[in-house]
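Asks: Before anything else, here is the set of structures, which you'll find just below.
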Structure 1
């Protein structure tokens, strides 16, 4: 079976930019718990600018970034992710379009739940979760790098054919 035939739509130049962005983000997030603006802002601009000649609508890149921002911002407000993660999802949305942006955010939230619980179990801090959620003094939160969950979500979204939710 040909793997390239399974990928819908076929891979293009924006996918190369997406791969570079995701690999660099995972490395920096695992090393320093940060995703730097020097990675996310140029890729967001590239995604918005490249949508004009490559998509059916010049607004697809901007809509992807906007949908990623609006759908991931509540998670940042409730401290489930940090702003670097939101900006990474915006860059993913700008490079992939609004439909994949929404899927990437939703799948990354689900992936991070599983990934975060695994990290807590590995570090022996799963009991602290009940203390954190319960009344009383809150323990120091365990910071989990979110970029690996975003990469898993983007791979799932990008490499599988899905029915269209949003089109421009």
Structure 2
């Protein structure tokens, strides 16, 4: 992860560059995000990808168990780093945020019965075992799925496609 510059105040889209000077690497993406959050002063459990990972017991979420080699987190923390306010997100009703996330911003795998040959590559590669292949269909448990798209990339046919919500379609056009 490139942490040479970070965008603060109104980031990431409208932020001001702030020198951090960090380059992070890990075989554990959760530990990597956890460490990056701590460097800029964000509570890792408030990062939308880290808390669900902890609930699902994916990756390392214990700061004491994450080995940091080189500079300490405190030494990498930029002075006067101003976090973006997410106050609007905190006052919006959860059903409304869920609608936006699951209908408008969603990018997730979708079974294509016409192209699927039931090869099973998707089921084998799924890191959270959210896919079940049967002779009749392919079932995706979206309560378990982490939307990593490994299944789509592993499919040797056209059995899985990427389903995008309205905003995701517009942004990727």
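Readers should treat all values here as calculations from the given coordinates under stated rules, not as data from a laboratory. For clarity, every value in this text was computed on a predicted model and none was experimentally measured. Cβ atoms are built from the backbone, for glycine too; each structure is taken alone.
Asks: Kindly point out which one of 1, 2 the value 16.8, 56 was derived from, the read-out being Rg and Dmax of the Cα atoms in Å. All intermediate terms of the calculation are to be shown ahead of the outcome.
Replies: Numbers: 1: 16.8, 56; 2: 19.1, 58.
Of the options listed, only 1 reproduces it.
Asks: Just checking, which of 1, 2 has the largest value of distance in nm of label points 7 Å out along Cα→Cβ at positions 17 and 49?
Replies: Numbers: 1: 0.8; 2: 2.3.
Across 1, 2, distance in nm of label points 7 Å out along Cα→Cβ at positions 17 and 49 peaks for 2.
Asks: To test your reading of the models, identify which of 1, 2 gives 3.1 for distance in nm of label points 7 Å out along Cα→Cβ at positions 25 and 57 when calculated.
Replies: Numbers: 1: 2.2; 2: 3.1.
The value was obtained from structure 2.
Asks: Moving to a separate point now. Here helix-only ellipticity at 222 nm (-39500 (n - 2.57) for each DSSP H run of 4 or more, over all residues; to 500) has been calculated and equals -6500, so which of 1, 2 was it run on? Let's see the in-between values first.
Replies: Working: 1: -23500; 2: -6500.
Value -6500 for helix-only ellipticity at 222 nm (-39500 (n - 2.57) for each DSSP H run of 4 or more, over all residues; to 500) corresponds to 2 out of 1, 2.
Asks: Of the structures 1, 2, report the one carrying the highest value of relative contact order in percent (Cα under 8 Å, 6 or more apart). Working shown, then result.
Replies: Working: 1: 27; 2: 18.
The structure with the largest value is 1.
Asks: Sticking with this structure for a sec: For structures 1, 2, which has the highest computed value of percent of Cα pairs over 24 Å apart, for residues 33-128 alone? All intermediate terms of the calculation are to be shown ahead of the outcome.
Replies: Working: 1: 27; 2: 48.
Sorting by percent of Cα pairs over 24 Å apart, for residues 33-128 alone in descending order puts 2 first.
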